[in-house]
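Heads up, there are several structures right after this.
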Structure P
């Protein structure tokens, strides 16, 4: 990976629009994601659907596509009879699919007579230990694993994804301090690696495991961490979380909440109603609180990202929005 352009874009300080819920868009396209591998199953069975979903978010004005590797783990693949070599190939495929979508979007813009959009980025998703368990643990934390255990879990996948042409690693939906410490330690061992680390929170003050967000930010101190933030958290809590993070760090802050609905791991579906809109008005509040990278997570659609991008003219200007 070469994070030079991504780092320089963050240093400029202008807002960067992220994508929304990849799985949400895949389901809208007709995909069945009830499997324990979630969207990672389509790396095997329907890779073109993933490219199409990424393309929908780029066309909406997102400048970052987040890969379908969130639930792609060696343990999860092994449970399906997929060996290590094949698992490595699938992880690499997740990045290749996003890169392909980026290339297609640029070509479409040029064909339409629009200026070349850019810079556009690919973020390789590194989901939490709890995602591999597929039982909703990422929304509870307290795995009962040591920092060393979690470092061992993340090491090989992080190595594979860092060795691809991705622009940055998106270490996301982290519910507990020990996991932040584990990933930060691994990044410190890898010169040149760059990642944002985003946690998931139970309210405006604490991670799902109960730890204050300020402790997570402190634990993420490493040259390899280019931004910290919050994702897959109800949008009503984001403004306070961002403000708390901004008070204790000079790093760029990333904010991409879910819709506010709840995840029922037993039935593998979202429940309840959206708690608050992810839209331009909300993004403006997160930006005012100190966020640089803004977007959405689960249940956030390309239409919402388009509205968010359209409300931030400086962020939207480098993008060619189609459709």
Structure Q
């Protein structure tokens, strides 16, 4: 979940589900909480600065989205590493194996990025290029890129649906649901408790799932404006322009979040539909973990002079 409205006036929290836990972040603090097999909840917390505070250039439109997403990925990596280490401890792995977990996660990240480029950039482009050879209608840049985008969207939905059937992934999606419920509870102004959080839905408009759906729509428009005809140049442009498209998509979501009844706000709707797959109803124990992560993050936020800790 992205902390989109960062004007200095709002205190929005974001987060991420991890292995048997949840990461929560406030504007200047971070905490990841994980439940171990014995029932104990362990956590890691730290203060952090916004990218725009460390590097003023990231206050500019589009660039602020790139900076926010970079920081979100960095924190997500750190949270996953922490939760993976706690899982290794529960599995009784040796200290040597635990030390290798950083390398394992880094290699997995590199593989994931390569898999992403293949599945969502190369494969759809290749499929539509093959169709173009047989059907002249695809010579139109608009038709070509809309079909490419729809193919990418279908692959994305299908892949997410398939992995959601895995038991371990379902657990992560349940923690994803817990993260959303607790954030909704916090945003409502009511005391943040398991009972109150469970009353809220798991579908949140600021979820990264909604962001990815907007990315796919924005990419269709951007790719249509690129005057490349060869397969190689089209593929390279899709990879190189990823940061730009992410930054533009961030601006779209940011605008929609400020104007909930605008036409742009409708772009978040497909992401909410997708969350029927990527979020699942959490148990009370899972919700408690998300609350601990939020409480610790907000306590640290207050200690730095930010908004008072949650009720």
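Derivation of every value follows stated rules applied to the coordinates shown; laboratory data play no part. On a predicted model such as this, the values are computed, not experimentally measured, just so you know. Cβ atoms are built from the backbone, for glycine too; each structure is taken alone.
Between structures P, Q, where is relative contact order in percent (Cα under 8 Å, 6 or more apart) highest? Biggest value here belongs to Q. When Cα Rg over 2.2 N^0.38 Å is calculated, the result is 1.04; to which of the structures P, Q does this value belong? The structure behind it is Q.
Calculating distance in nm of label points 7 Å out along Cα→Cβ at positions 159 and 215 for structures P, Q picks out P as the one with the greatest value. Among candidates P, Q, the computation of helix-only ellipticity at 222 nm (-39500 (n - 2.57) for each DSSP H run of 4 or more, over all residues; to 500) that gave -12500 used structure P.
With distance in nm of label points 7 Å out along Cα→Cβ at positions 47 and 143 derived from the coordinates and found to be 6.0, which of P, Q does the value describe? This value belongs to structure Q.
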